[in-house]
Structures are given as structure tokens and as C-alpha cells.
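Have a look at these structures, which come just after this line.
All of the numbers you see were taken from the coordinates with simple rules; none came from a lab. Quick caveat: nothing in here was measured; it's all calculated off a predicted structure. Cβ atoms are built from the backbone, for glycine too; each structure is taken alone.
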Structure 1
């Protein structure tokens, strides 16, 4: 085992043992620069052994399991399709759109394609599945991918690379998914690297639309995307708790509830 592999194994073990390891602390313990530690943590994150957080890293075992986009697609399909159709109705011809990853964002992509009257729409996405779903709308749509580092499960492009591209654009509207919406803790995501890109999408768009089914309401997770006040609209559906929806409306968020044919 070479010294780099040995150091990274020790770094992973330290992170596991402590639950959270700061970059500065790891640098001192392993007698290497903070730049080296950050590089090591990026490698360990790509291997699924740690999760990068602000200032350091946590063991991946500390996080709840993240479903793949295929697993998520199998859940509440009618509800997600209804959310997608309602969200897509907010887009006008000639607009530019930032479209996130995940099963609900994918439903938005399918719904946009079905709107045959839409023309001259530019859609920027960091999701491979999202981009492929939009392909049938070419050449009515222009589909642009952010670039970045591919991660599994969501088939998403994250940093390094994705945020740098998003800094060079500014869209009319962003559709952003999440794993949790809490009136106190804000809008959060299980996966921290994706949360970073979602935050950049907020900064690179005029109107911010949150797309999430009712199972996300009242939940909070590791990666903070933004506060409730950072979003203009929530498009949701399913058995959404009325109390939470009312609280979100009181905070100034426009809440749209999609209904399925069975409701």
C-alpha cells in the first residue's frame, strides 16, 4: 500500500471514529497540508466512504440511505406526474430554466416535453436522466448540461465543475427538488454535494420553485439548500399536512397543491 492510500485509509478511519473531522484537525493529525486533506476527502467521497461538509467530513454511514432515482420513480408516480404538470405550467415560451435532478424534477421534464406549444425554451440541468427526458423536445428546446463530476444514484453532475458553470448563467426560473422542507430548518437534502449545486441554482435564477411531494414536508437533513424565504413557490401534492402548508403560506411562500385524477 502506497503512502497516499495509507493516509486516506487512516483519514477515513479517523472520520468514522469521530463522527465529524475538521480539515484543520486532520491536517495536524496526519502531518500534511490542508490542501492535501481536501484532496484526500474528495477521493474518499467519490469512493463513498465519507461525505464532505463545511469545514470537514462525516462518515457516509452517518447518513440515511439515499434512494436511487429509479427507486424514487417507483413511489407515488401519479402524484409526481401531477406535480410535474403543475410546475411545468409555470414556464412560458422564450424563458430560460434551471432544472434539478431527482424523480420529481424528472416529472417536470416529462411535462415540459408534453407542452407542445412551448418554443424557444432553454433548459440547463445537472441531471443526465433529466437531459435525456428533454431530448424529444429538441429543437423547440435548447438543452444544456452543466458539466461536473458524475455521482451515482441520482445520475447527477456535482462539484468540482457544476457550480463553476452555473456561475456563468442566469435563468428566469429554477425548479429545485429536495429531501426535506421544515419551517424552522429550511429546505434540505440528504446528499451534501447535490445541496451545494442546488444552492448555486438559487443564486443563478430569478424565480425559485420548489418541487416536492408531501413526504418531504416536516423533514430535515444534512445539506442545507436554503431557507423558506429563499423560495417563491412550492409545488407539492399527495396527502400534504394542512398545518405545514399554512405555515409556509404565512412565511410568504406561494403553495400550489397538485391533484391526481383519483383525488
Structure 2
């Protein structure tokens, strides 16, 4: 059984077959899916899904795209939602300088405030980082605390940067891009970073791995990520599956 450490099952692209898809997870060798929120409504949706299905867990938070809509009142709703025992983390939060859907200072403000929320709740947090490696690192370093931990989701930075995040207590999560033929950096990270610090994910319905690239992504495709990492590391896929499952359960105290 595999664990998909990041998927958006609440996404509208699953509206027509969500229930069927979730009920088929076990048959498709998926034990757990972590569904992070991206704003207030999707966070509520994620919690509702987690409360409905045993195999689904949630994270709550505001994605950098939507940080321009964030308020202190919304932050308090996230705090309240996080009391649910099916909520494992604050996320996904971070910075996105590729689209800049919210201005960068606003993104940085709410990234910082949500890290502080994670610290206050003693919860892991899930980081979205697109073309913002330097600022992500600097904010995380400034807000570092003794029990900081979490996930660099769909990591796209360098091996050196990955090692710095690991020092802060974070897992490096790899998704569909590691399977892309021209994606050199994720492959290098997969090769150089010890398996004890790696998670696997789909980010479905986005970033579909080979050989299904171009179609809607699904949690069952996480095995193709595991297979590629196994190939790169020259180890068995069972070793990748077992260790990444262990990493996930240790991070979220699910043993």
C-alpha cells in the first residue's frame, strides 16, 4: 500500500467521480491520502472529506495564490479547524513567484503568519515553493523553532537547498516531475537525498506522471513516482514504498 502525501481530492475536476475514486483507493493500493486546503473553503472541504473517509486526512491553510484574500478572522478559522484529529498540518502555505497571483509582500506576510500558527499549534506545515527558493528559505530560517517540521511539497529546488530544509526538520516530497524526461533537478534530488528524508505525492489532479502525462492525475499514480525513485536510486520499489510510508507516519505520529 502507498501513501499519497499531497492530493487535492476536493478539486472540481473530481466532482463527477470523487466518491467512486475514493472508495477505490484501497483496491488501487493506496492506504492514505493527505488533502491540503488552498483557502478557507477548500480547507473546510478537505476536513469534510477527511471526516467522511477513513483513508483521507486533511491540512488547512491558505495557498500563496489566495493570500490577497486572507484575514486574521480566516486565520482563526484555520486554528479552529486544526483541532480536528483528522487534520495533520497547516498547509499548503508558501510563496509562488511564477504566477504572482497575490503580490509578494502579501504572500510573505501570510506565509509567516501561518508558520507562526503551526508553531503555536505544534503542528507540521506544508510548503508550496515555486520560483521563490531564496525567500522561502529565509522566512523559514527566521521563523525556525525547536520542533519545526513538515513537508517541502513537490520540491523543485537544488540538492543543496533540500539539505538545508532537512536540517530544519522537513521532508522533501517528490511528485510527477521526477518522472519527466527533461526534469533533471528532481532526478538529482531523488538520487542524492537519503530515502529517510523523502516522501512521494501526486498533487492530483495536477502534475500527472509519465506515462499518463496530459491526463487528470489520480492518487493511484503515486506508484509511478515511487518506481522512478527506485530506478534512480537503484533499489527496489518496495524499499521506496516502505520507507516513504514510514517517513509519513513518523512525521504525523500515525504509527
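Of the structures labelled 1, 2, one was used to calculate mean count of other Cβ atoms within 10 Å over residues 167-174, giving 16.0. Name it. The value was obtained from structure 1.
State the single structure among 1, 2 that was used to calculate distance in nm of label points 7 Å out along Cα→Cβ at positions 47 and 207, giving 2.6. Comparing all candidates, it corresponds to 2. When log10 I(q)/I(0) by the Debye sum over Cα atoms at q = 0.07, 0.09, 0.14 Å⁻¹ is computed for each of 1, 2, the one that comes out at -0.26, -0.42, -0.94 is 1. In this comparison of 1, 2, the computed figure 2.7 for distance in nm of label points 7 Å out along Cα→Cβ at positions 55 and 239 is attributed to 2.
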